[in-house]
Every structure is written in structure tokens, then in C-alpha cells.
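Student: Just below sit the structures, each encoded as C-alpha cells.
Only the coordinates and a few stated rules stand behind these numbers; no lab work does. Not measured: the values here are computed from a predicted model. Cβ atoms are built from the backbone, for glycine too; each structure is taken alone.
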Structure I
Amino acid sequence: MQYAIAAGADGPRFETGGFTQRVGPLAGEHRDDDADAVVYVLEGTARVTIGGEVCELRPKVALFVSRGTAWSAEGDARGISVLVHEPEASSGHAVLDLDEAQKGTATAGREFVLGLTPESGCASVTQFIGLIPPGRAPDHFHLYDEVIYVLDGEGVLEIGGEQAALRAGSCVHLPARLVHCLANTGDSELRVLGVFRPAGSPAEAYYPDGTPAMAG
């Protein structure tokens with residue numbers, strides 16, 4: 001299926017018109033003059049130097065860096081990075097501990113934790129962790145373009161009668177208005193990291209006939 005990539009070696013995953021999604025070590029010198037960087041630490045630790053500040057990274061910490069801003073990292077941290085091309089105007093950087101964020105609710109008993117958003121200086125996108133209980137939600141679509149990384153659990157992506165198995169490390173690209181279902185086929189919670197554009201609420205969804213899907 002063109003919308004799903006199985007877990008594999010470090011490197012680029014989806015490279016769409018608006019996003020470049022990558023998985024791998026964070027160490028090194030970084031600067032992107034045409035893209036914001038939205039990062040989530042998967043494992044390990046690192047010390048990041050950016051804008052004259054030093055920040056400590058560890059698992060479940062998110063980092064935003066606006067385009068044209070140089071930064072460097074030292075350590076063994078690995079993460080999922082999303083470059084946001086031709087971003088909305090923004091400046092500076094932000095570091096968030098998603099372990100301390102509050103949960104919101106979406107359809108079919110699903111919950112989410114917000115990460116980087118316009119409120120934290122990341123004007124172009126919303127980053128979030130989706131918490132999906134066992135089971136299947138109704139088919140639906142979103143008005144935003146989204147890239148997803150599976151953090152934990154097992155599931156299936158269903159689009160147009162096709163299915164793709166998902167597990168930790170799998171990546172998904174969901175273009176705006178693509179009708180789909182991401183089902184949890186395991187016995188425990190399925191956790192996914194999503195980044196979508198334009199920014200908004202992860203709970204906003206629509207059934208195939210265009211009617212809003214209500215949370216709960």
C-alpha cells in the first residue's frame with residue numbers, strides 16, 4: 001500500500017510535498033533554511049545547543065526548531081523528525097515534555113496528547129500522540145495532511161478495501177480527505193505519533209458522507 005511503510009532501517013520515510021519524515025540518530029549539526037523541524041525523542045539522551053541555550057533531551061520529549069535556526073546535538077538519542085517545508089512564519093524554538101501533557105478525547109474512545117502546536121511557537125503543524133484502544137473506529141477522513149509513526153502496539157490501516165499491517169516503527173501518510181481507518185488489532189493500547197498540517201485539533205474528523213464525527 002502506498003500510504004504505509006513497514007518498520008525498517010533508519011532513514012527517510014515519507015517525503016511528500018509538505019513533509020519529510022525521518023527516523024534515526026539526532027546527533028550532529030543541523031540547519032534547514034526552507035523547513036521547520038519537529039522532533040520527538042524515541043530513545044536515548046542528548047544535549048542540544050540552540051539559540052545560545054542548552055537543552056536536555058530524553059524519551060517523550062519534543063523539540064521544535066524554526067527554519068534557518070542552527071542547532072546541534074550530542075548523545076545517543078534517536079528520534080522521529082518531520083521537516084515542514086515552506087512553513088508559516090515562526091521563530092525560535094521550543095522543548096516540551098509530553099509526559100506532562102494533558103489528554104484530550106476523540107472518536108470511538110480514543111484519546112490524544114498534544115505536543116508541539118502554534119501555542120508553543122510551531123505555527124504550521126500540530127504534533128500529537130494518539131492513544132488507540134483495541135478495536136476499530138468507523139471509516140473517516142480529515143481536512144489536514146498527516147504523517148504518522150507507530151510508537152507501540154499492533155494495528156491495521158484500511159483504505160479503499162486494502163489493508164496494511166502496522167507495528168512499532170511503521171509509518172503512515174494520510175493526505176487530506178483520504179477516507180481511512182486505523183484499527184488496533186492487539187490486546188493493548190496502540191500509540192502513534194502524528195504531525196499534521198494545517199494545525200488544529202486531532203479530534204476533528206468526518207465520516208465518508210461529510211458529516212462530523214463526534215468525540216466520545
Structure II
Amino acid sequence: MSLYNIKTGNRVEISFVLEDGRDIRYTSLVEENYEDGKLLLYIPMVYGKIIKLPVDEEYIFTFITEAGIIKCDAVIKEYVYINDFNFMIIQINSEIERIQRREFFRFDCVLPLKFILFSEDDSNDEENCFLEGSVKDISEGGIRFLSNEDIEVGEKIKFFITLNYECAIVKGVILHKQEYPKSNFKFQYRTQFFDLDAEEKDKILKYIFFEQRFKARMDRESIDAEDD
């Protein structure tokens with residue numbers, strides 16, 4: 001797979017292993033592919049704080065592209081500030097490797113959620129009762145959500161997820177269930193989407209991309225205010 005498959009808006013995971021064996025991972029977005037082995041990426045952020053990794057050090061970069069997931073080694077060359085955003089320029093210095101991976105990067109969020117239990121034999125979703133919950137994180141692969149509804153692992157769900165001004169309607173299956181009896185929500189569920197069509201996937205990806213950029217701008221303004 002070619003470097004040219006990497007496009008603006010593609011998500012990327014930056015990973016490396018510390019001396020004590022801990023595996024460290026950060027997520028970012030591609031802003032521009034210079035097509036000469038160099039890429040412009042947003043600086044990763046954790047809990048609203050910019051993470052500046054040492055320059056001239058090699059890290060593993062894993063890109064989620066429309067053509068698939070690719071991985072390579074690259075060096076962070078420099079940090080730049082463009083149009084009110086903080087970026088880093090990286091230089092790829094290894095062969096591009098295509099990898100298979102089931103998990104997708106998950107974007108932490110709080111979103112209102114309505115859902116119904118269904119089976120492939122159901123013909124009238126309107127007859128099913130809408131249940132409620134709250135999305136905790138989201139990707140094009142699935143969501144993690146909270147609810148007071150007791151749902152069994154393996155149950156199929158139709159989700160109605162409010163994404164700012166749009167509603168994504170997607171199908172999913174419960175993969176994991178965890179109980180929190182003393183919390184506002186009694187259960188946490190991890191799900192995987194299936195039969196996800198291009199339009200609903202695009203809604204989810206646009207939401208994630210917009211929110212990433214919005215948070216980056218807000219954090220930049222907060223840092224500037226502290227410096228004044």
C-alpha cells in the first residue's frame with residue numbers, strides 16, 4: 001500500500017514502548033500529506049493538554065485510511081503553529097506495512113442515545129419501545145455506552161445517536177457488559193457495529209473530525225489566555 005493513501009482527516013495512532021515495558025499510545029489526525037515522505041499532523045492531546053514528544057526520535061505511526069490500516073516508522077522533525085493550530089511534521093523512514101486490526105480508535109465523548117432491541121425478523125421498529133442511555137466513546141467500529149437497561153451480551157441493537165446536528169442510525173451487537181450498581185447508570189456496554197452503510201459512517205467520521213478540531217482550537221485559546 002502506498003503513502004499516497006494517507007489523506008487529510010485520516011486518524012493516526014502514535015505508539016512507542018518505554019524502558020519499563022509500558023506501551024504508550026496517542027491519537028491524532030492528518031492535516032496534510034506533502035507526498036515526499038513528510039506529513040503534517042495535529043499534535044496529540046490528552047485531557048486537553050498538548051503532548052509534545054521529543055523531536056528526532058522514531059515512533060510507530062498507524063494510519064486509518066479508506067484503503068485500509070497502514071503502519072510505518074517515522075521521526076518527528078519539528079513542531080509548527082499554523083492558523084491557530086499546533087502541528088508536527090513527521091518524516092517517514094521505513095516501508096509502509098498494511099495490517100489487519102479489528103479495533104478502531106475511539107473518541108471520548110458524551111452523547112445522548114436512544115436505542116431499541118431488535119432482531120433481523122422485526123418488520124416494525126416503531127412497535128419497539130425506545131430505551132435511553134449515554135454514549136461514552138465512539139468510532140466507526142462501535143460505541144461504548146451507559147444505560148440503566150439490563151441487556152444481554154449478544155443482543156442486537158438499533159442505535160439512534162445524536163451527533164451535533166445529525167442523527168446516525170446504526171446497528172450494533174453487545175460484546176461486553178459491566179455492572180456499576182452504585183453509579184447513575186447501572187451498566188456499561190461495549191458494542192460493535194454491523195451493516196454500517198457509507199452515509200452513517202460518514203456522519204460518525206465527520207463528527208469525530210469536527211470535535212477534534214474544535215477541542216484543539218479551544219485548548220489553544222485556553223493556553224493563550226494563560227500566557228497573557
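Student: Quick check on the output: 4.2 is distance in nm of label points 7 Å out along Cα→Cβ at positions 99 and 139, derived from one of I, II. Which one produced it? Provide the component values of the computation, followed by the final result.
Tutor: Details: I: 4.2; II: 1.1.
Working through the options, I get structure I.
Student: Tell me which structure, out of I, II, gives 13.1, 39 once Rg and Dmax of the Cα atoms in Å, for residues 115-178 alone is calculated.
Tutor: Values: I: 13.1, 39; II: 11.6, 31.
Matching structure: I.
Student: Compute relative contact order in percent (Cα under 8 Å, 6 or more apart) for each of I, II and report the one that scores greatest.
Tutor: On the way: I: 20; II: 13.
When relative contact order in percent (Cα under 8 Å, 6 or more apart) is computed for each of I, II, structure I gives the biggest number.
Student: Given a computed value of 0 for helix-only ellipticity at 222 nm (-39500 (n - 2.57) for each DSSP H run of 4 or more, over all residues; to 500), which structure among I, II does it belong to?
Tutor: Values: I: 0; II: -5000.
Value 0 for helix-only ellipticity at 222 nm (-39500 (n - 2.57) for each DSSP H run of 4 or more, over all residues; to 500) corresponds to I out of I, II.
Student: Related question: From which structure (I, II) was Rg/Rh (Cα atoms, Kirkwood Rh) calculated, if the value obtained is 0.95? Can you show the working numbers first?
Tutor: Values: I: 0.95; II: 1.01.
Comparing all candidates, it corresponds to I.
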